[in-house]
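No value in this document is a laboratory result; all are computed from the given coordinates. What you see is a predicted model, and the numbers here were worked out from it, not measured in a lab. Cβ atoms are built from the backbone, for glycine too; each structure is taken alone.
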Structure I
């Protein structure tokens with residue numbers, strides 16, 4: 001098949017959508033398909049077998065800078081870019097919509113050299129997908145979880161009316177829900193996400209295919225030559241994302257034994273006032289370390305230096321950091337947030353979400369029980385190897401593609 005993947009952000013550092021498109025593109029190419037990826041910045045790393053097409057973007061909400069095409073000095077005056085600048089100043093997240101329109105133009109351009117057998121959108125669901133269907137090529141979209149989940153977290157305290165109004169403007173839920181209902185097939189990464197899409201976007205459940213994410217178990221692996229640091233607990237993720245439970249993590253860290261300390265690996269911190277306030281409140285100065293934007297091999301080494309991994313998320317569509325820690329043979333304490341019970345199963349310790357006390361008690365118990373840590377770590381690695389592999393995900397997705405192509409006629 002000739003496959004076209006669309007991803008408004010493609011680099012793994014940009015979040016789950018970047019991890020998803022990079023790994024699936026590689027595995028689909030290994031299965032013998034011709035894979036093209038149309039991506040906005042930050043762009044995915046070069047991948048064997050996947051042809052990358054870089055789209056320009058303003059990327060105002062992450063870096064506040066433009067990625068213009070070379071040789072076009074007046075590119076910033078294009079009507080689409082003017083619209084994106086105005087929308088962003090009003091607090092509207094226009095990147096999804098503008099990417100979809102640019103992607104439509106790029107697909108139409110590439111189709112002159114040969115049509116795609118399937119077009120696969122990754123979490124964009126912009127208005128530009130609707131005219132894509134008029135080009136006569138089958139289309140599916142992956143929704144990792146509906147953005148209504150993110151907006152709901154943004155309305156929770158502590159917040160104020162202005163912040164709630166900004167959240168209401170920011171997320172393009174009407175656009176995403178409308179586009180999702182007009183696509184022939186939706187792919188999602190967990191049963192919990194499928195239920196949320198059905199509930200919030202009113203997409204019929206029989207049009208949703210669940211294809212669990214995979215993991216590169218050759219990369220994320222135990223490193224027995226690296227000695228764990230006594231008392232180290234590792235958290236990987238966006239500490240400021242309300243879905244990730246960062247507030248409950250720091251509160252729980254303040255309840256841990258004095259010998260325990262927390263290592264936070266994250267892409268960056270933009271609200272240090274919020275973080276420093278919690279560190280001060282829970283008496284954590286000197287007990288928390290931060291690492292920013294580490295390379296993957298270094299991330300694997302950092303997992304190996306920890307005795308316990310923690311994932312306190314209020315909601316996860318899948319939960320890559322939890323799966324990574326498990327693949328590295330780490331015992332995991334996770335909240336029952338979203339899909340985490342699907343991923344963890346009985347190979348980790350599950351606690352109620354938003355319960356810092358339960359989180360602290362579970363971590364403390366594991367830190368004091370080396371045999372149980374070893375048993376859970378081995379069970380976690382086995383579960384990932386048996387259930388969550390990118391090759392298996394690509395094969396299941398391949399079957400979904402064939403169903404959609406056949407139905408398209």
Structure II
């Protein structure tokens with residue numbers, strides 16, 4: 001047995017903080033079916049982030065479908081800022097109270113992973129970024145983590161089950177273990193080249209036994225045009241100045257005519273490393289910083305009770321609309337009853353509503369696009385923001 005809640009537990013509302021169960025018991029005993037409007041909103045980002053990517057909406061939709069509620073939400077993969085409602089839920093509070101814990105869990109972690117992946121993709125300035133972080137998370141959630149890493153901009157995922165979920169081929173090179181078992185880097189490279197499907201690019205680790213420069217040259221000479229890239233995963237205790245190591249490997253390969261061989265870097269990277277090394281690295285493998293991304297600390301707050309504005313201290317009560325200018329992407333939050341605002345920055349152009357129906361009366365009313373389509377939209381949105 002693994003220490004996880006299964007899908008039935010989550011859908012039945014059993015993954016909930018006990019005070020919600022107690023609230024439901026009290027309301028049910030009193031016959032209270034008062035309607036309440038809740039909004040999911042963020043106050044501050046972790047680590048000084050200036051924007052986030054909404055993720056986890058597909059799972060959230062499956063969680064709430066079938067309940068007697070109406071839900072509006074941004075499109076999954078949308079950019080958002082603090083104090084912007086990203087999802088609203090309205091219905092008898094007794095019907096959805098116990099789902100708050102799971103709903104926030106789905107949105108908070110997925111959005112953190114997607115945002116960190118997007119930051120890495122942005123930092124890489126067009127270089128491919130592969131998600132290598134599943135081994136840092138409980139295996140039960142590896143597909144969720146890598147699905148949202150891909151949504152956020154990663155170009156591929158390593159885990160077989162995760163790749164099945166996003167309908168992509170898994171990506172990967174070779175482990176140090178293969179080289180250690182066979183006893184030599186070139187022997188492992190030749191075995192990989194002889195045995196593995198030719199559709200898989202030949203990327204060889206070059207830091208198992210000796211200096212990266214000499215191993216790169218040995219592998220390049222052994223595989224010739226079959227070698228696509230060499231991968232450096234050098235541990236911190238041996239690393240020294242990684243930029244200089246990469247420059248040296250690149251120099252020696254180019255000097256001997258192996259200009260087609262690309263440099264693939266992995267091992268404890270974050271977006272700061274990608275910014276520093278993007279000028280020489282052709283592709284990155286990023287693991288822990290994405291898989292262990294800080295959660296986006298959404299809260300679900302009630303802002304209307306029985307159709308009337310109501311909210312706790314520190315919250316803006318009442319239903320809200322979130323609008324964006326289609327030209328300059330300026331955003332504005334206004335009371336829902338107010339007319340659509342005009343964009344001051346664009347000379348009065350009408351702004352468009354971003355919160356769109358997702359569930360009506362428990363029925364899903366919006367198509368949930370494939371994650372590859374969402375990723376394509378994310379990449380376009382990332383072109384309009386800075387780290």
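Among I, II, considering only relative contact order in percent (Cα under 8 Å, 6 or more apart), which has the greatest calculated value? Walk me through the numbers before you get to the answer.
Details: I: 14; II: 23.
Once relative contact order in percent (Cα under 8 Å, 6 or more apart) is tallied for I, II, the winner is II.
If mean count of other Cβ atoms within 10 Å over residues 292-299 is computed to be 12.8, which of I, II is the source?
Numbers: I: 12.8; II: 19.1.
Of the options listed, only I reproduces it.
Which structure, out of I, II, was distance in nm of label points 7 Å out along Cα→Cβ at positions 68 and 220 derived from, given a value of 4.0? Show your work: numbers first, answer last.
Values: I: 4.0; II: 7.1.
For distance in nm of label points 7 Å out along Cα→Cβ at positions 68 and 220, the value 4.0 is produced by structure I.
Of structures I, II, which gives 0.99 when Cα Rg over 2.2 N^0.38 Å is computed from the coordinates?
I
Supply the structure label, taken from I, II, corresponding to mean count of other Cβ atoms within 10 Å over residues 300-307 with the calculated value 19.9. Working shown, then result.
Numbers: I: 19.9; II: 16.2.
For mean count of other Cβ atoms within 10 Å over residues 300-307, the value 19.9 is produced by structure I.
Can you say which of I, II returns -10500 when helix-only ellipticity at 222 nm (-39500 (n - 2.57) for each DSSP H run of 4 or more, over all residues; to 500) is computed?
Working: I: -13000; II: -10500.
Of the structures listed, the value fits II.
Of the structures I, II, report the one carrying the highest value of FRET efficiency 1/(1 + (r/R0)^6) of positions 108 and 188 (r between Cβ atoms, R0 = 25 Å, to 0.05).
On the way: I: 0.35; II: 0.05.
With respect to FRET efficiency 1/(1 + (r/R0)^6) of positions 108 and 188 (r between Cβ atoms, R0 = 25 Å, to 0.05), the highest-scoring structure among I, II is I.
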